[in-house]
Structure I
Amino acid sequence: PLAEECREMFSSMTDRAVYTPLRSIQGALNSATQFQARMSEVFKDLIFQKLIIWIDDLLGYCKTYEDWYCSLEETLRIANIYNIKFNVSKCDLFTNRIKFCGRLFSTEGVEHDPSRIEALIGITQPKSARDLQQFLMAAQWMSR
């Protein structure tokens with residue numbers, strides 16, 4: 001929720017009404033950071049044991065389906081307490097391989113997404129400092 005003392009700052013007026021948000025506005029300065037902090041707080045008991053969170057993306061993992069089912073049940077229980085909703089069409093369940101944050105996670109480990117490697121290889125030779133910076137940032141991201 002957006003702090004009550006901040007709501008008026010995000011209000012917008014039309015010829016019909018004044019709209020005052022009750023939740024953080026997407027794209028507002030620090031909204032992603034605050035959202036990440038809240039999600040980490042809410043799911044603190046599961047993070048890095050059964051769950052990885054990147055802003056509004058969650059990746060649940062376990063060694064067995066039985067453990068995964070219990071983890072999913074716990075995740076949904078916590079989400080229900082905090083009124084967190086999931087978009088079913090964006091959920092991938094019961095999979096051994098998934099793309100998450102530009103990496104492929106599987107039972108074999110973590111690897112780079114081949115489409116990102118191809119994109120990096122396909123970058124044209126830099127012609128400006130900005131082009132060079134873009135290439136170096138992409139290459140650095142791949143080095144992790």
Structure II
Amino acid sequence: MTTDKYLSQISRIDHAIANKLEEIKRLSDMATSISISPKEVDVQSSGNPDKMGGAVSKIVDLQNEIQTLVDELVDKRRIIISQIDSMDNTDVYIVLSSHYVNGKDWNLISVEMKYSYRNIMKLRKRALQEFERRYGQLYSGKSA
């Protein structure tokens with residue numbers, strides 16, 4: 001795994017949670033709008049599955065998946081923030097925490113740090129290299 005991909009796990013998990021929450025909303029809306037058609041009123045008929053129950057079951061499953069992802073996100077954030085906090089160079093710390101923890105884009109970071117975009121990209125490269133030197137063996141699969 002590359003350093004960028006390792007640090008981007010926070011954002012990826014956060015997006016996965018947001019997607020599942022949207023799916024829950026969609027299923028909830030669908031479940032509350034399910035109406036019984038005249039054909040379904042016939043009590044003798046057992047051909048139609050319980051649509052409401054199916055939607056509720058899917059919602060519960062998604063809620064369980066979200067809880068697992070939230071637990072994973074909390075753990076990954078704690079580890080990655082701790083690793084970034086340990087970086088010695090202040091600019092490296094600011095660049096890594098601003099983008100990978102706080103989700104700011106590189107243009108905004110360049111404005112906030114009063115650096116050109118080009119210099120921020122150079123600093124980003126240096127920051128990723130320093131981070132990889134310090135922690136790469138933990139996530140890259142390579143021995144130090």
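Derivation of every value follows stated rules applied to the coordinates shown; laboratory data play no part. This structure is a prediction, so every number in the text was calculated from the model and none was measured. Cβ atoms are built from the backbone, for glycine too; each structure is taken alone.
A value of 0.05 was computed for FRET efficiency 1/(1 + (r/R0)^6) of positions 18 and 66 (r between Cβ atoms, R0 = 30 Å, to 0.05); which of I, II is the source structure? Mind showing how you got there, number by number?
Details: I: 0.05; II: 1.00.
Computing FRET efficiency 1/(1 + (r/R0)^6) of positions 18 and 66 (r between Cβ atoms, R0 = 30 Å, to 0.05) on every structure in I, II gives 0.05 only for I.
Ranked by relative contact order in percent (Cα under 8 Å, 6 or more apart), which of I, II sits at the highest value? All intermediate terms of the calculation are to be shown ahead of the outcome.
Working: I: 10; II: 33.
Once relative contact order in percent (Cα under 8 Å, 6 or more apart) is worked out for each structure, II has the highest.
Quick check: 2.5 is what I get for distance in nm of label points 7 Å out along Cα→Cβ at positions 90 and 122, calculated from one of I, II. Which structure matches? Present the calculation step by step, with values, prior to reporting the outcome.
On the way: I: 2.5; II: 2.0.
Clearly, the read-out refers to I.
Matching task: 1.22 is the computed value of Cα Rg over 2.2 N^0.38 Å, for residues 58-113 alone. Pick the structure from I, II. Present the calculation step by step, with values, prior to reporting the outcome.
Details: I: 1.22; II: 1.51.
Working through the options, I get structure I.
Of the structures labelled I, II, which one yields -23500 when helix-only ellipticity at 222 nm (-39500 (n - 2.57) for each DSSP H run of 4 or more, over all residues; to 500) is computed from its coordinates?
Numbers: I: -12000; II: -23500.
Here the read-out was taken from II.
Give the label, chosen from I, II, of the structure having the highest value of mean projected area of the Cα convex hull in nm². Numbers along the way, then the final one.
On the way: I: 13.3; II: 12.6.
Structure I comes out on top.
From which structure (I, II) was semi-axes √(5λ) of the Cα gyration tensor in Å, for residues 2-81 alone calculated, if the value obtained is 35, 12, 10?
This value belongs to structure I.
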